[in-house]
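Asker: Take a look at the structures listed below.
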Structure P
Amino acid sequence: MTTLVFGHKSPDTDSTGSPLIWAWYLSEVKGQPAEAVLLGEPNTEAAFLLEKWSIDKPRIIDGVEAGQPVVIVDTNNPAELPDGINNADIRQIIDHHKLVGGLETKGPIDIRIEPVACTATLMWKMIGKDMAQAPAWVKGAMLTCILSDTLEFRSPTTTQEDEAIAHALAEDLKIDIPTYATDMFAAKSDVSAFSEAELLRMDSKEYEVGGKSFRVSVLETTSPDTVLARKDALVAAMPKVAEEDGVDQVLLFVVDILNEEATLLVPNDLVKTVAEKSFATVVGEADQVVLPGVVSRKKQIIPNLAL
């Protein structure tokens, strides 16, 4: 039976590229039939990855059947995976996030979780000498994932391994990293085709803080003014998105990649309290607050959230 390889819902670049990389490795190197699939439409930067390296978009699934062999990458959080995931036959987990708990397996499995910035970094290490037979698109997907998750090495999640592997891949592919990253981030910044609700869900994860549930949304862009120009419409869309998704509030952080800062929209007193208690700032009567140096949800936003 073909193994399905997938990452989290609302797939970003890493959750689009890493399933493709690992499905190639399982099928072509290990001789184990595997298929990369997605749990939603890829974001604009992930779509850039597919077009740049002439990769067919994986099919999108909304669930898995009981007993279906699966490999989970770039997450270990059941809330980010299909309903009924524990009825599937989970064979492997490859991730770089904190261990959440809640997944059940049919038996002992291979789990690899390391504190690096990107799942593709782990995969490069795990594939090892077999990278010599990797086609250019696999290496290109790896490079794109690493540059995305590290924000071209600006993110505090970046490790020496992430950076060294990215430079090795770029040299192999004869790619200039600053030029390529600029093209990537330009693709990520073009959100004109998306509705406000889609933007609020595009790169988001659910977390509970102080008895309140939040959809923590991050929009990384080189053109923050383009997103902030839609501030009123984004704020107006938050209550419906929160209601439909079963959370108390949406928190939207617009990350300015080049200036390395985030702007948090402050639509009400709840978010004002979160901002002031989490980031040692004073909001006052403003409807947004700039958070200098904040670019990483995993390392700077989620660990600091407080009520």
Structure Q
Amino acid sequence: MSTPLRIVFAGTPEFALPSLRAAARFGQVVAVYTQPDRPAGRGRQPTPSPVKQMALHNRLEVRQPVTLRTPAERHTLAELKPDLMIVVAYGLLLPPKILAIPRHGCWNVHASLLPRWRGAAPIQRAIEAGDAQTGVCLMRMDEGLDTGPVLLSLPTPIDADDTGGSLHNRLAELGAEVLSDGLTLLRAGMRPAAQPQPSSGATYARKLEKSEARLDWNLPAEVLARKVRAFDPWPVAEGIVDGERLRIHQAKPLAVAHSAVPGSVLAATRDGIDIACAQDVLRLLVVQREGGRALPVGDYLNAKASTRA
């Protein structure tokens, strides 16, 4: 294409930042849409999203509508004359009349290999489920929730020590890579081939809830270890250990047979706190007391002993 692509970018959290940088490299970002400022921090002051902060730093126009369903918002978007709208973890569904405005439609960068893990929390749900692989998809948006045809995809293995945080960061960069590949084709006058999603294999990645953080010792240790990894850095797993509620930042399952009641402390040494589970043992490695900071178990046990003394 002889003229730069006119791109409208829509995104909100840190996951979208690498894709925003990629969009700016391949076209003219004529506006950035992001969620309205939300209360955050101890003072609960309205705080701009990471995408808004980056956009303002780069002197891009920022828009923060509460909804895109009004005629006024449709008119505002149409006046931008976008060639393409790129959506990355925006947080608002785009109605059909919005999807129809950009000349090349609307593309979405999604953090899973669709149709597995459509929805709000695909990164954490993949770890929690014990998936061996995940990835990112560049998808042409339609009226459904992550149901549109896939343009390009990139897979990545889920390593045994991956957390929600580490996988998030890797997929954010892969998302920018797959978007760059798509924009390279589009700028050369070639549209990526759209492949309809398979009719089978779809799963839904429901939004994370704080209530999920509490570990149930009546589950197998392997299941609980995956939850600890998936819920790091949010909402952070927690459990009652020897009568005290602890946040659990790192843990690993041990294939150890026992006849103890689930939740019993089998051992507490510098190597870890071993908790009996319905099957096997979960060894806690890094924990956090209420009001404290995350500590290796050895340091936690020393502090606890000092408190009792």
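Asker: Who wins on FRET efficiency 1/(1 + (r/R0)^6) of positions 82 and 250 (r between Cβ atoms, R0 = 30 Å, to 0.05) among P, Q, i.e. which is largest?
Answerer: Largest value of FRET efficiency 1/(1 + (r/R0)^6) of positions 82 and 250 (r between Cβ atoms, R0 = 30 Å, to 0.05): P.
Asker: Can you spot which of P, Q the value 17.7, 64 was calculated from, given it is Rg and Dmax of the Cα atoms in Å, for residues 106-257 alone?
Answerer: So the calculation was done on Q.
Asker: I have -11000 for helix-only ellipticity at 222 nm (-39500 (n - 2.57) for each DSSP H run of 4 or more, over all residues; to 500), calculated from one of the structures P, Q. Which structure is it?
Answerer: Corresponding structure: P.
Asker: Compare distance in nm of label points 7 Å out along Cα→Cβ at positions 10 and 226 across structures P, Q and report the one with the greatest value.
Answerer: If we compare distance in nm of label points 7 Å out along Cα→Cβ at positions 10 and 226 over P, Q, the biggest value is for Q.
Asker: Given that mean projected area of the Cα convex hull in nm², for residues 34-193 alone, derived from a single structure, equals 10.1, which label among P, Q identifies that structure?
Answerer: P
Asker: Given that mean count of other Cβ atoms within 10 Å over residues 114-121, derived from a single structure, equals 24.6, which label among P, Q identifies that structure?
Answerer: P
Asker: Moving to a separate point now. Assign the value 13.6, 43, calculated as Rg and Dmax of the Cα atoms in Å, for residues 90-185 alone, to the correct structure from P, Q.
Answerer: Value 13.6, 43 for Rg and Dmax of the Cα atoms in Å, for residues 90-185 alone corresponds to Q out of P, Q.
Asker: Moving to a separate point now. Between P, Q, which one scores greatest on Kirkwood radius over Cα pairs in Å?
Answerer: Answer by largest value of Kirkwood radius over Cα pairs in Å: Q.
Asker: Something else: For which of the structures P, Q does the calculation of distance in nm of label points 7 Å out along Cα→Cβ at positions 98 and 282 return 3.8?
Answerer: Q
None of the figures in this text is laboratory data; all of them are computed from the coordinates on show. Because the structure is predicted, anything quoted here is derived from the model rather than measured. Cβ atoms are built from the backbone, for glycine too; each structure is taken alone.
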